[in-house]
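The structures considered in this document are given below.
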Structure 1
Amino acid sequence: MKRYELIVIGAGPAGLSAAIEAASWGMKVIVFDENVRPGGQLFKQIHKFFGSKKHKAKIRGFRIGDTLLKEAEQAGVTVQLKATVMGVFNNKEITVMMNDQIEHFKGDNILIATGASENMITFPGWTLPGVIGAGAAQTLMNLHGVKPGSKILMVGSGNVGLVVSFQLLQAGCEVVAIIDASSRIGGYGVHAAKVARTGVPYYLSHTIIQAEGEDCVTGAVIGEVDDHWQIIEGTQKKLDVDTICLAVGLSPMSQLARMAGCEMIDEAVKGGLVPLCSEYGETSIPGLFCAGDVAGIEEASSAMIQGRIAGSVAARRAGYILDQEFAQKNADFQESLAQLREGMFGAEKKGKNLSHTDEGIPLSLTLLQEGYINEAEIQRFPGFSETISSETKTKGVYPVIECTQNIPCNPCQDACQQGCISIGDRITSLPIVTDKEKCSGCGMCVSSCPGQAIFLIEENYEEDYVAISLPYEFLPLPQPGEQGLALDRSGQAVGSAEIVKVRQGKAMDETAIVTMKVRAKYAASARFYQQLEGCLSGGSTEALAMKGGELE
């Protein structure tokens, strides 16, 4: 029987972070993972992370995964793949299936970081080919380069549903609709808004009734639900789709913790049955830890910090860290973790129908119910251009920030070297556009925003025209001189647009900044550029133009 000072089960963000932390203090660490490659969900995450610099904000998930793997190798961590942990037993012994054989290992400490599994819902036709989980769709697209389908219905408007919907659009799929039985969008407003700008409709208080088809999905029927979650007769709608993607929550994979004899609790806010853990992630069994989604569903940023905490505690138990040094390190970790748990999506406010921001500003009801902010509502928020003086507008370019919810994120403040953007010490505060310094128009705030919620407006670009710079993450990139359509926040065409500049650099991490010239009257409404071919919202140019837009 081989013995290690720390055995980690799961090579995702929590497991790798714990292994790196423990090994950096000199511990002998091994990581087991049943998959063929390490990194867990990180390598499916092509979007940028929220948080602050210490939370790896504005860095894409797969790049964070690459960094963790390099750090693990440098720290001397042994990572054993295609290794399925069959059980955790007394005295911290485990059995592992590797190469068709069962092997035994013993750990002085064990960390369970097995993550979570996707929830499913049942309905007539749910077993048909073409009904898949959102995580499976991400795997197909981002790991294997395979489109899950052509016309997609997304069921669920939480962060997973919203993020995967955007990635489906990036992969060239048409997202026909996003539905949710709840009356409010469940994920970040900035995620919902960037999808809405492309023309994808939301159906809140709707559920799926059935999937149509014999050998595969050929359509879906949805219907509106009442306050008791019952279908309202006569509201049924048939959607022409070939894929139904389910993003209806995650459940902690806590089976090994329960098998080990850990005290368990059932908490809806954490996703279901989880082990009872201390602030250090230690279970009721001394030396047995849990971190990441197995201990409660959260973002990967939180999982990495939880892993670091568990790894440092294991190192202290083994005598590698002095109590005073550990106390300072743990205080830093706990402060960082607390920051990610603040705001309107934190555990204390999760599931509550909030009406105002922390600053006392009424939330956008249109955003919560339809996925976008209307022009009347956006003017309430400090990031909107009305806070900029008329003198600044006349002189040149200025930022508009359409971030209207208290979420833990501040890369825009760090990105602006001119002091035009301020969030302050509290990471969940709404960003403020100040008048203290003149915006240079560098665009770093635009490219660094994980929610793609920042735009640069240059009034008086030409007579009767303004220039709007916006984030763009679709291929092919438009080119200067190209003529297309300007879409508003709801995805409706408002008029013609001409591309005047396209910027893309290493510091922007593949987020291009596209500058389009539009009529001055669209300065406060035009927020997306639609190429004339390959319409993202699935309609023709003519159809989009007929939705109230003008072609000059």
Structure 2
Amino acid sequence: MPEQLSVNDPDWWRHAVVYQIYPRSFLDSNGDGIGDLAGIAYRLDYVADLGADAIWVSPFFVSPMEDFGYDVADYCDVDPIFGNLADCDALIAAAHERGLRVIIDLVLSHSSNRHPWFRESRSSRDNPRADWYVWADPRPDGTPPNNWLSIFGGPAWEWDSRRRQYYLHNFLAAQPDLNFHNPQVRQAALDVARFWLDRGVDGFRLDVVNFYFHDAELRDNPPLSQDRGVAGLTRTNPYAYQDHVYSKTRPENLAFLESLRALTDTYPGAAMFGEIGPDRDVMATTAAYTESGKRLHMAYSFELLSAPFTARAIRRVVEEVGDAIGSGWPCWSLANHDVVRSVTRLGLEADPDAGAALVTALVASLGGGSCLYQGEELGLSEAVIAPEDMQDPYGIRFWPDQPGRDGCRTPMPWQAGAPQAGFSAGTPWLPIPPEHQARAADQQALDPDSGQARVRRFLHWRRGEAAMREGRLRFLDAPEPVLAFLREKGGERILCLFNLSADEQRLIPDMVAGKRLDGFGEPVALRGFEAQPLPDGGITLPPFGIALYRAPGLVPE
């Protein structure tokens, strides 16, 4: 078994590679076409061998699956399609045996409308949970109480005929928002976290962590000026027309996150990392939410996920986060279950093996935690889903003008040539593209130059390099499309060069950091992460290539 991070390292999250598992699509153990917890447990050796430090498991709680688990009907039980609590306990134990920590996805801002809490809340205006959700009277003309919009399109308010009031939903109408101004709701959320920490999970990925509180006065959101945008959204969605200063990212959220952090800190080694949903002032929000020792351990946003894939844009995002975050800590990602797969989105189709290595090595080298989404190591492209096969409610709502999320959620291809690529003995919940069969995990395991093999080599090499895990990050000037930076710790210095284009790039030391770089240094002997040396002291970086050098010659500034 490969060496893992120390179980006694309380700061493991600062440099961890977290492998995200979308359970519906990882491995189906019982032939119903839907992945499950037993399937995840069966493939843990694959994840550990890849070099990940932890797994993040997307929601597996009881749910009607209107939003595929992000609409929770019971926070403290497993949906039968995924297994049961015994399967969950077995998964946690199996992961820990392999040195993998287990992060679970908590969706606290909203529940399903089938949750018992909501059923009781909507039954009357005076029941014990009457104000556990956000209820408001209509305006005199019967319209919603304000102009807030749902990310899934249309008003963020749904009429309930029994209470004769509207309830708030920032997402689907089937996902009513909990009222975090109510102390009983806050306590219930803490109780949910405690339940899972007691079962042995190592922390939480907190879904849309800036959505917990709303403006108690329900003031209208102002319009967002045309020259400003919301990362991850386009104006095909009316949500992008508002400045959501009152419907989310409220100051009261900070105190609740401190309570959640205080609870988490009573479980040694447990960590919280949050997803900051679309927000116009994401840098300030990230800094506040990750203030050292007080709130989240780390957070990621959509900035890097939505930035152009250029050296200038990536450097700008990373430096802006570094300047703004203060004592906080970032988490980097270029893919997840909500965005188009990176090979397609970033234009890496010409060489998906090199592209898989490029994406993983980049996010794992930028200083901070990093997330690797299942299948990215295989260089999978975005699947094209026929309209009749679509499952994603967001994709169905905005088709064909905006891509939905089904294309990045198709099942993992485990075995080339096997029925359903070895994912299931039944019919998968989403079709598996034929082109994914050729990129199956078993085939890539046999090829030392496959994306999977390159990712594995890089992550295992990185684990033994303190400068890459914990060192200072310093960008160097380099011509597009080359991204250049140093990772430095103590006397160790590693130069990282990334070619972000499909064209070969020729470099000489003077082209990187000007006259301040006197030689690239000693090349790291890592197959698939090499440049071709030239007689004049320069190098040739292959398309989507990466080169790593020890102790480059830096001229004092």
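For the structures shown (1, 2), mean count of other Cβ atoms within 10 Å over residues 88-95 is largest in 2.
Out of 1, 2, which structure matches 4.8 when distance in nm of label points 7 Å out along Cα→Cβ at positions 240 and 256 is calculated?
Working: 1: 4.8; 2: 2.8.
Going through each structure in turn, the value belongs to 1.
Tell me which structure, out of 1, 2, gives 1.25 once Cα Rg over 2.2 N^0.38 Å, for residues 352-415 alone is calculated.
The read-out comes from structure 1.
Where a number appears in this text, it was derived from the coordinates with a stated rule and is not lab data. Bear in mind that the values here come from a model prediction, so they are computed numbers and not experimental data. Cβ atoms are built from the backbone, for glycine too; each structure is taken alone.
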